[in-house]
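Next come the structures, one after another.
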Structure I
């Protein structure tokens, strides 16, 4: 800085020095809030396997809530001003070590991790509202005896319930209009209020069995968030963090990097939602798509907002540092990174108490989880072809068709989104030989416990169902029944059924009607066929609206029971040959 001659120059310079001094003092008062976030744990108490941070990094064993707790403790030690939050689906669609016991073990473990808030995800509704309230409040399940195992695993009896708060700003009781859980939680840090707003995806009723969300109304996510922001701003809150169970997906060449935003999440719902958000929102922690990303996306006034997702199954955490100016009560800067929960990291000490709880639950579950139900000749893969087909989905459909032959079923379909894993040839269970398939592996492949429903449909309805797989087509919906799907959701068909679809064809005209064949014969529009699907699809779930029109319905056994019987009869089972669906 150069001083100008004379008294006036000296005064100007002094004023500038004072200004800089005041600015430095203000910056010195700024502090950082560390926000530690996860999403889509799905009851994965144990490690889900290997993962890597990017294409240049080695694959390492990740996850397990004992190690996740160790990473949380390490991050907390870096900054005593912190909070641990989740963007939903902590429970539901869980491995048997958690799911067999109604996910009580996952809730007990996350209580000990120090989780404070969880935005309700769609899978938290898998067993209905009464069960979700029990998970919050505690107490034993009335469904079966696999509950309140605290005396055997080292936790309180009866089941303690979630010590963290469920949030749901956009879900209300349709009869009363009252929220099912609080819309937000306000936390104060060094005198500054920060509001955490929780929302779940509006489409939850389309992907959860109808009876389990009966009487609930799911409203627009962005509208709910903005409403809360306006309400709390009037109460002096200026910092807003959104926990939303909705998300996107990286689509570019660097999409495998957990800390990039390649492709900008274009075409996914979260992008449009952020564009509608009030400028008061400083951070969006998203979920649902099971993908990792760290993005800067424009809000309603064009300002970029940090938007993150931490993959799924406890593979990683999102570490956020938010700089707060206590003078103005605002957030001035946000930085975020996704961090693998690397089980080989010697600097991390896994939580021994949590590890002990998990080990006890695993011991209780082992006789069921590790029961051998059959065998395979080689790996049954989950990898999806360009046409939208995979081996494990075809195999599940084959098993469901066989299980419902007695109801005169001639074809079965399962939704690809409901198939979670393939079947590995290598054994993952102690004492189980390679090639042997356990009950636990079948549950992991389709963990939702849906019933099979066989119904009568016309050939034309089958064609409409196939069209409804594709983004934008709600051909089978009645007026006011539902919105068109925002993404493509493929159905996996049983053996003997085949068709061709055209990638560049218009919406609702992608399927070649003349190519739809069953056991070699063209499907006739006016003919009637007995069709089997799971209970989610039978209710029009996943936005397959035409399936609601199926008649002469018969509800059969659970989907996993069908797979178990199939393996008992046909082992060793070979992977089906894909090619039932073709794309041009």
Structure II
């Protein structure tokens, strides 16, 4: 009789479903992007996360007392006695096989689309071991009256599954969920259901919500941070051709030598991408072999492990990025990591070697591909670079935000690259690198000819288009030296009179005025999420200098505190400009003997910069 009533009820429900108009069932859920629009690695990891979600539920339910789940009681899970272990092993063995099969299918599908997903995540066996161990530890935390504990174990199992399912769905629709509102709503619903179920027992014991969330988080991180990446800096020598999306990338250095990059796995699910500096070139003189003005090769000598100071030293316990996953992008193309052209620059007498592979954006895209296939869904992304790498940081950060990590919080800092150039360079030289084709034209305000834009436009419009991200420039007030910003501005002003290049300090005051105007313009136009930091002196870049932890000369906060405020989004992240900015710190570049605007005080012997 009872079975008959159940069947009748089911038939009735089916009848209602068939006869109810679609409009009465509520709106259809957003289907999200088509599978073809989702990167193969994201699809692969999403499939694995769904399988892990099912297995987390299964292995937790294996610890439910009699009458719940599919096995015998607590103590009869893994390692239980013979009476309880047989049905447990049969049922849980099926769940294990299901996860292993899902892993195999996900990897095969990705491989068919030209992407390897095998190294992206832990193996199926490792995921099973992680969840088995975590489930046993969690089950030990779940207590309560005999009538309540079974429901609580099953509720924890359902919650683990829901949390991992939420992450899987987010990987497939994060370009439509940039603010993570859907993801957070799914997670909150799962946690609310768990805590409501726990309170239903009314024994007053606290719900182990954090423990359930921690187990799901462990499985998630094991799925999105590749264990195949070493925890030590490792050089990657990519093949000559690297398929990426619809393109085949050919990484290369300026004169046809190999390009390499470096990677390191951290201990937190955060990612830093750093673009190396090294000058630039744009004509037969600057690109030639006689007096080149840029770094031309990459190799083992670029290994970040060789760094011993500033933020470049990842062993310093004060370094806020020491535990992050990292991708280091070396430089050798003369185009500020932005170009995509092969140019035969007009040679100068005695030098016929001015054909340059300006392929900086191509190389950066190879590193981007590695990042999104090994660090799939970071909690936070910090993109930076020094000197030429400063421009590489802002441009390539936009591709990373739009294509690789559309829902990750971003912070982008340019270190020693404010974009002060001459009008002649803008009109006659900048386009030689082929950078116009790599403008982020999905940002409407940047979809215009290169000659109609300046550095302030790039930073401002990026900040306005990505209001949840944070953008900033750092520079000293008189960023000098032959390789500094004032030095390159002087080269642009001097043209082919290369003897004048040596007099790098001459336009220091003019450059300072232009730099401050650009920074202040961006801060005015994008006040919510753009900031600048102008420190004293003439040193070029700060990243690899220990002053980032200590220097407050000129009334400025330490750079490390300013960056921490940027990462955390606190009110301490403000626009910073030094007082008495002409002071020189030990090691700051200066002409010897002093030449205006560098002036030596006859009483103290101290040199400082004095602009009229």
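With helix-only ellipticity at 222 nm (-39500 (n - 2.57) for each DSSP H run of 4 or more, over all residues; to 500) coming out at -12500, pick the structure among I, II it was computed from.
Values: I: -7500; II: -12500.
Matching structure: II.
Can you rank I, II by distance in nm of label points 7 Å out along Cα→Cβ at positions 110 and 470 and just name the one with the largest value? Walk me through the numbers on the way to the answer.
Details: I: 3.8; II: 3.2.
Answer by largest value of distance in nm of label points 7 Å out along Cα→Cβ at positions 110 and 470: I.
Taking distance in nm of label points 7 Å out along Cα→Cβ at positions 206 and 566 from the coordinates of each of I, II, which one would give 3.7? Working shown, then result.
Numbers: I: 2.7; II: 3.7.
Corresponding structure: II.
One of I, II was used to compute P(r) over Cα pairs in 10 Å bins from 0, in percent, and the result was 3, 15, 22, 22, 15, 10, 7, 4, 1, 0, 0. Which label is that? Mind dumping the intermediate values first?
On the way: I: 3, 16, 26, 26, 17, 7, 3, 2, 1, 0, 0; II: 3, 15, 22, 22, 15, 10, 7, 4, 1, 0, 0.
Derived from II, not from the others.
Have a look at I, II and say which one yields -0.46, -0.55 for log10 I(q)/I(0) by the Debye sum over Cα atoms at q = 0.08, 0.09 Å⁻¹, for residues 134-429 alone, as calculated.
For log10 I(q)/I(0) by the Debye sum over Cα atoms at q = 0.08, 0.09 Å⁻¹, for residues 134-429 alone, the value -0.46, -0.55 is produced by structure II.
Here relative contact order in percent (Cα under 8 Å, 6 or more apart) was calculated and came to 10; which of the structures I, II was it taken from?
On the way: I: 15; II: 10.
Label of the originating structure: II.
Looking at structures I, II, which one was FRET efficiency 1/(1 + (r/R0)^6) of positions 318 and 374 (r between Cβ atoms, R0 = 35 Å, to 0.05) calculated from, given that it came out as 0.85? Mind showing how you got there, number by number?
Details: I: 0.30; II: 0.85.
It traces back to II.
Please state which of the structures I, II yields 27.6 when mean count of other Cβ atoms within 10 Å over residues 102-109 is computed from it.
Values: I: 27.6; II: 17.9.
So the calculation was done on I.
From I, II, which structure was FRET efficiency 1/(1 + (r/R0)^6) of positions 198 and 254 (r between Cβ atoms, R0 = 41 Å, to 0.05) = 0.85 calculated on?
Values: I: 0.85; II: 0.05.
Clearly, the read-out refers to I.
Read the figures in this text as sums done on the coordinates, not as results from a lab. Bear in mind the structure is a predicted one, so any value in this text is a computation, not a measurement. Cβ atoms are built from the backbone, for glycine too; each structure is taken alone.
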